[in-house]
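For reference, the structures are reproduced in the following blocks.
Bear in mind these aren't lab numbers, they're just calculated from the coordinates by the rules spelled out. These numbers were taken from a predicted model, which means no experiment stands behind them. Cβ atoms are built from the backbone, for glycine too; each structure is taken alone.
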Structure 1
Amino acid sequence: MCSHYQALKEQERLQRLFLVQPPADLGKVDMWPGYTGTFVRAHPQSQVGDEAVPAREALPGLFGLVPHWSPDTKITQYTYNARSETVASKPSFRDAWNKAQHCIIPAEAIFEPDWRSGRPVPTRIARADGEPLGIAGLWSAWKSPQGEVVHSFTMLTLNAAQHPLMRLFHKPNDEKRMVVILHDDQYDDWLNARPEHSKPLLRPYPADNLAARAALGPQTTLF
């Protein structure tokens, strides 16, 4: 499960690679649950036929999905990842899934603990070509007791027991999981997919297209 990632810090890079107008503030770069970062979704009016309306938009949101029924935003500490196997039925995520509230979370890298030495070694995992990750997610809009609309998002995950790279992380007896990383040419497919067409897009990203190295100490490539 991914609770820590590095967001894009350059507005030009977000605009060029994700084809969106960046928000004035991209939020934090070093992202943890409950922090505000940037996510990308289909523009709500993108299907009206107006060429002036962009296909996508970028918004600030909390890392950790806040369902409409939550009394506050503390739930973000538990809803930053959604299991693809149960996302359609879990109360925290099923409304966003059934409404196809798909989003993409731009990230330079994610971080996972490598326990093979017997202790956790924070490990930075990124695309081998240096381009940012586009992580498949869901978004939600929550209204606070004061009437403020707060956007939030979660990352979708898969079982990684057979993945050559991602199976190496987490404690030995923990289930191996990985976030869903989309290929560049899948971005529009994901953002516009209906619920019944969504699951086929949730596939493991090839290990050969990823690179991992220790995040602390000597910058040694591990994989």
Structure 2
Amino acid sequence: MYLSRIPLNPARRGTRKFLSSPQVTHAAVMAAFPPGTATHTGSDGRVLWRIDQHGNDIHLYVVSPGEPDFTHIVEQAGWPTTAAWATRKYDQLLDTLAVGQAWHFRLTANPVRNALTRPDATAAKVRGKATGLNAADQLNWLGCKASDAGFTLAESGPPGQREDDVRILSRDTLTFRRGTATINLSVATFEGTLLVADAERLRTALTTGIGRAKGYGCGLLTLAPAG
């Protein structure tokens, strides 16, 4: 597995396209892998990406089973003469995970619930379309996903007032075209501190993603040393 970081130039038209359309970004990311290169190896990993933006500081992060070549992205949306991209082997971090460790994390996800509808008074409930959540529900969604992903949320605050150490950095609904269809995607970016509860499950979450819409920039969990 590989983890890549590509700086994007906010003045470039390509960057504006990436920010407005996950479909465009997905196509550009997948074009970084030559034919025959592994882009999906089942439970061992898949291509995941996320754009982090802080004012004019914009970076594209990509996790992938195969080693990428982002020359085209740098030419379209980056800094061709001054900065390229950085790629490192991800296994070096994955192999260090152990139960009890604390890590700072960031995750952009598509937190939804499957609405239940009742067609008539006697019919059983049936699965409905996915719907977006409010901020409190999105935090609850993350708490529910944490167990399957092999971590718990750390707590902070004075005794008797401790809360999960997590916050929502941004919430948005993205609208973009996919062929003839219009896609509306509810996204939220979470940041906080997690504790490793199951190292193997966390490795799987880091390499296969969390939640839905992984092809549209959701699901990529990244870690940094806590504190």
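Please compute distance in nm of label points 7 Å out along Cα→Cβ at positions 26 and 58 for structures 1, 2 and give me the label with the greatest value.
2
Structures 1, 2 were shown, and percent of Cα pairs over 32 Å apart at 22 was computed from 2. Quick check on the output: 20 is relative contact order in percent (Cα under 8 Å, 6 or more apart), derived from one of 1, 2. Which one produced it? Clearly, the read-out refers to 1.
A value of -2000 was computed for helix-only ellipticity at 222 nm (-39500 (n - 2.57) for each DSSP H run of 4 or more, over all residues; to 500); which of 1, 2 is the source structure?
1
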